[in-house]
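Engineer: In structure tokens below, several structures.
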Structure P
Amino acid sequence: MAEPQRKPLILMVDDNPENLRLLGAILEQQGYSTAFAISGNEALHFINNELPDLILLDIMMPGEDGYAVCTRLKEMSATKMLPIIFLTARTETVDIVKGFTVGGVDYITKPFNQAELLARVKTHLDLKRAREEIKTLRGLLPTCAWCRRIRNENGEWESIEKYVQEHTEADFSHGMCPDCLTEKFPGIAERMQEKSR
């Protein structure tokens with residue numbers, strides 16, 4: 001039996017504990033796992049130990065600001081594709097443009113609208129998952145040499161039919177190629193060949 005899918009982990013980075021508490025409650029109510037950091041350095045330390053699925057990042061913090069943290073994450077191969085949403089009180093166009101320039105995927109201003117925040121988080125988690133599935137389909141698929149099952153992105157073994165149906169719009173219909181028919185059912189293969197003549 002397949003294990004339940006892991007909840008997406010969202011790292012919230014803000015130097016205001018009350019903001020973190022409120023944001024954490026909203027996200028956890030929607031079924032997300034959360035972690036928090038109160039500085040850029042603390043966020044980078046957390047990411048070295050565990051990779052979140054998405055980061056909600058404030059800009060104005062003591063030490064390294066959110067722009068610097070985002071820039072550092074985009075320079076590392078392990079984190080360059082990690083979706084980072086800036087969540088900040090800075091509303092000037094120059095700040096928003098800089099957020100996208102350093103690698104943010106979205107920019108939300110405080111005070112935020114809860115429904116909008118959740119919609120954007122879901123969208124970017126869905127996009128991340130889709131990119132990972134495309135990468136898996138483009139790359140090598142670990143396949144059992146004996147039973148031909150595929151190891152999916154969660155490390156679980158499943159039938160090739162199930163994997164392809166979950167990751168593409170393809171469907172399967174089963175038949176038997178002439179070589180296998182001849183090998184497994186020689187009598188039937190001969191009769192079919194005679195009929196086709």
Structure Q
Amino acid sequence: MKDLSLAVLAGGKARRMGGQDKGLMPYRDKPLIEHVLDSVPAEINQRLIIANRHTKQYARWGHPVYSDIISGYLGPLAGIYTALSYAETPYVLCLPCDTPLLPSHLAEGLYQAMQTSNRQVCVAFDGERTHASCVLVAQSAKTTLAERLEQRQLRVQAWLGEINALAVDFSASKQAFVNINYLSEL
């Protein structure tokens with residue numbers, strides 16, 4: 001687990017949330033991002049927050065905050081690319097800021113799958129669908145990400161298919177991948 005960094009992706013415009021910064025929205029007495037930060041093992045000591053606005057507010061958690069290297073709100077792929085660019089480890093666990101119920105065994109499960117499969121990307125699968133922003137990415141995948149971003153091919157699912165990502169079964173924790181997109185869901 002020391003080979004992993006955590007990057008919480010909080011860089012979107014949150015249109016469905018009425019423009020409110022999702023990661024900073026309260027859920028069960030603390031901001032959504034805090035739930036995500038608390039969901040990963042303490043052994044993951046490099047933690048990054050990728051945010052394109054409210055960076056000073058995100059900095060209060062004591063982790064480096066970076067805005068997307070490629071500007072223009074290009075979505076999760078740009079956030080993953082930015083995380084890989086700043087991480088000091090061979091692997092980066094990327095998680096969205098709007099998933100407060102993530103299972104505590106997510107990082108370990110994705111890491112074990114990465115080690116046994118020799119893939120560049122492992123993605124969480126809840127038994128019905130993959131959760132494209134809950135991924136463990138090897139630094140070696142950065143080149144394909146750069147190419148996609150350069151060509152403005154921004155669909156995460158397409159990239160996962162292109163890179164032959166391994167879907168890792170977390171169907172026993174299906175409800176843990178619920179993400180909050182609307183104020184009414186809080």
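FYI, it's all coordinate maths here, none of it is from the lab. Since the structure is predicted, the reported quantities are computational estimates derived from the model, not experimental observations. Cβ atoms are built from the backbone, for glycine too; each structure is taken alone.
Engineer: Consider the structures P, Q: one of them gives 0.94 for Rg/Rh (Cα atoms, Kirkwood Rh), for residues 49-128 alone as calculated from the coordinates. Say which. Working shown, then result.
Structural biologist: Details: P: 0.94; Q: 0.98.
Only structure P yields this read-out.
Engineer: Given a value of 0.25 for FRET efficiency 1/(1 + (r/R0)^6) of positions 153 and 177 (r between Cβ atoms, R0 = 25 Å, to 0.05), calculated from one of P, Q, which structure does it belong to? Provide the component values of the computation, followed by the final result.
Structural biologist: Numbers: P: 0.25; Q: 0.50.
Value 0.25 for FRET efficiency 1/(1 + (r/R0)^6) of positions 153 and 177 (r between Cβ atoms, R0 = 25 Å, to 0.05) corresponds to P out of P, Q.
Engineer: Of the structures labelled P, Q, one was used to calculate relative contact order in percent (Cα under 8 Å, 6 or more apart), giving 13. Name it. Working shown, then result.
Structural biologist: On the way: P: 13; Q: 25.
Structure of origin is P.
Engineer: Still on this structure: 18.5 is what came out when mean count of other Cβ atoms within 10 Å over residues 57-64 was calculated for one structure; which of P, Q is it? Spell out each step's value before the answer.
Structural biologist: Details: P: 18.5; Q: 14.1.
This figure was derived from P.
Engineer: Using the calculated result -14500 for helix-only ellipticity at 222 nm (-39500 (n - 2.57) for each DSSP H run of 4 or more, over all residues; to 500), pick out the matching structure from P, Q. Could you put the intermediate results ahead of the total?
Structural biologist: Values: P: -14500; Q: -7500.
Going label by label, the one that fits is P.
Engineer: Suppose you compute distance in nm of label points 7 Å out along Cα→Cβ at positions 9 and 33 for every structure in P, Q: which one lands on 0.5? Display every interim value, and only then the final one.
Structural biologist: On the way: P: 0.5; Q: 1.6.
Only structure P yields this read-out.
Engineer: Ranked on mean count of other Cβ atoms within 10 Å over residues 89-96, which label among P, Q comes first with the largest value?
Structural biologist: Working: P: 12.2; Q: 22.9.
Comparing P, Q by mean count of other Cβ atoms within 10 Å over residues 89-96, the maximum is at Q.
Engineer: Also, quick follow-up: When Rg and Dmax of the Cα atoms in Å is calculated, the result is 24.2, 83; to which of the structures P, Q does this value belong? Numbers along the way, then the final one.
Structural biologist: Details: P: 24.2, 83; Q: 15.0, 42.
Answer for the origin of the read-out: P.
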